[in-house]
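What follows draws every value from the coordinates through simple rules; no lab data is involved. Quick caveat, the model's predicted, so the values are computed rather than measured. Cβ atoms are built from the backbone, for glycine too; each structure is taken alone.
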Structure 1
């Protein structure tokens, strides 16, 4: 196995990651169902007082937030007030959110839900919107790892507070876009378009929809947004966290999980652990020095995969798989961009410096320099 790891690391000159599992295996995803029946129309008049939004009393904060988002935008669309309640009123038009006793009594099979998927189904005067939800939590690493946080805290926090399942919320946004004509361009009054002055006509609805891929991300922490302090707007390319930016990402249904695919070897802190004691672990430079630190050419540390470093990486991999703290291997923390349950990324650092030792170079010297770049 160690020999195989060494070969794998040499081949990783072109980048890559090792995964014990995949969150989205396309062949295992249930098929989409988008069934719209115009012959079964339900008209919800403007200013209707016959509406309610239902969530279970013990619903997760993110499910309750989905109810609030539905309330906010439907009230604008219909020029009315819609209460959020904890039980279904038989005679009312009810929007029932989340996986709960009401959805199960209606026969909705939530076992078919996959990550980031959702169901929307209309049964007479009852509209069910549900998906897999999970608690919002603190950062994946460091102090307080896994501790639950409120929606308000998550919206004010960085990227590591955003990665939890929001299926019901995604279903609400789909419903608002598909049937109420709402458009989310920017998360403010100017950027959210809500068609008004009309009745809401709902057809028969039976929808199961899902994502094809769990990697759905864009750089949304830059730019001049309304809630960015003036001193930060001076540099529109600066990265700054604001509630508007996070809410915009939620409404665009960005990823709810991070797949470790980048710079894994650089996150093992090998230069700090072995730079002085085992310089032979690092790429041999053309000037005879080792790439165990940043030299005048500003290149990051890189490795000699023909050395014993693969043994150390293998031990790191074992420690992660065994659930051991990173400190047992001299690593400050398991960086979630590279290491998670079932994932150990072996992608290289930026700015590859290929090792010029005799063993490594015989595999690399015939390659074009650009082909070796990562």
Structure 2
């Protein structure tokens, strides 16, 4: 069944007031298809537009073309190429006074900044998106509010996060953007699961009931299947694996992680390899595979790199500390848990710092 978004786009293309407007709408469709994981269809549209050459004479088409190509790179996990395309898109859109594209691409660049925790750039890109944001630019509205929600959720301000999630959800529904809505549901679930996991690992009181977290993860998978979205087909099973660990389904978690580890790099998610291998080490230790657990723990420690996020490292060191304790290497266990404590403290300070930085800026006031 064709999505409501694609049906709507077909209708708009049929009644477009000019051929250039129809081309821009086709490129918006290509961007959506890339987000949904339909890469062949997306590339076909972009190739046709580029071969026709209208972008050489029309700045707005040129901006849309670079936006769609950037989304293709982004959805394929090539963040650096996506950012280059989107920066080119932004420059062209500014010169062409294509404010609709300026708002969209600035919103997506802000999201890239969030994934890298580049907060000053995130604030700047959000400000630019909002400065030209029209009331009917629902993709940009949904993306800016979803990014703000993710920032507040990461930092533990759940009430502010809820308000921005609701704004994003409303914009998704207005525009029939089921893929953005799937991303919203997915991100809410991941952040809930991560928050509960982190609280458990630190010995803190958990805020979410376990069955609610599991329901959130299951809803994510069900909705993605319903709309035939393949854009999150690596991360959604890994989300399920985190829930399996939470409920002691260790062998199932090992299988899910093992099935997707090889796909992380192609999705631009290589930084998660270490923490997921540490999860496997922990699971193996729990089911008595001591040798396998120790081997995975060593691999996890050896995979640490500069691109790893501090909270992922805190989880990694906490997990392998448990493994080394169970394998009898108490000295290594103590060393790892001390490092984990340092990293958890760094993460708490980072959360406070981010809230201070975004506080009061446009796009971050509920």
Q) If helix-only ellipticity at 222 nm (-39500 (n - 2.57) for each DSSP H run of 4 or more, over all residues; to 500) comes out at -25500 when worked out from the coordinates, which of 1, 2 was used? A) 2
Q: Check the numbers for relative contact order in percent (Cα under 8 Å, 6 or more apart) across 1, 2 and tell me which is largest.
A: 1
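If we compute distance in nm of label points 7 Å out along Cα→Cβ at positions 184 and 312 for structures 1, 2, which one ends up with the highest value? Don't skip to the answer; put the middle values down first.
On the way: 1: 4.5; 2: 2.6.
Checked 1, 2; max of distance in nm of label points 7 Å out along Cα→Cβ at positions 184 and 312 sits with 1.
A value of 1.8 was derived for distance in nm of label points 7 Å out along Cα→Cβ at positions 32 and 256; which structure in 1, 2 was it taken from?
Numbers: 1: 1.8; 2: 3.0.
It must be structure 1, since only it matches.
To test your reading of the models, identify which of 1, 2 gives 39, 21, 19 for semi-axes √(5λ) of the Cα gyration tensor in Å when calculated. Intermediate values should be presented prior to the final figure.
Values: 1: 50, 22, 18; 2: 39, 21, 19.
Among 1, 2, the structure yielding 39, 21, 19 for semi-axes √(5λ) of the Cα gyration tensor in Å is 2.
Which structure, out of 1, 2, was FRET efficiency 1/(1 + (r/R0)^6) of positions 128 and 232 (r between Cβ atoms, R0 = 35 Å, to 0.05) derived from, given a value of 0.25?
On the way: 1: 0.25; 2: 0.80.
The read-out comes from structure 1.
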Q.
When Rg and Dmax of the Cα atoms in Å, for residues 160-335 alone is computed for each of 1, 2, which one produces 17.0, 57?
A. 2
Q: Looking at distance in nm of label points 7 Å out along Cα→Cβ at positions 304 and 320, point out which structure of 1, 2 has the largest value.
A: 1
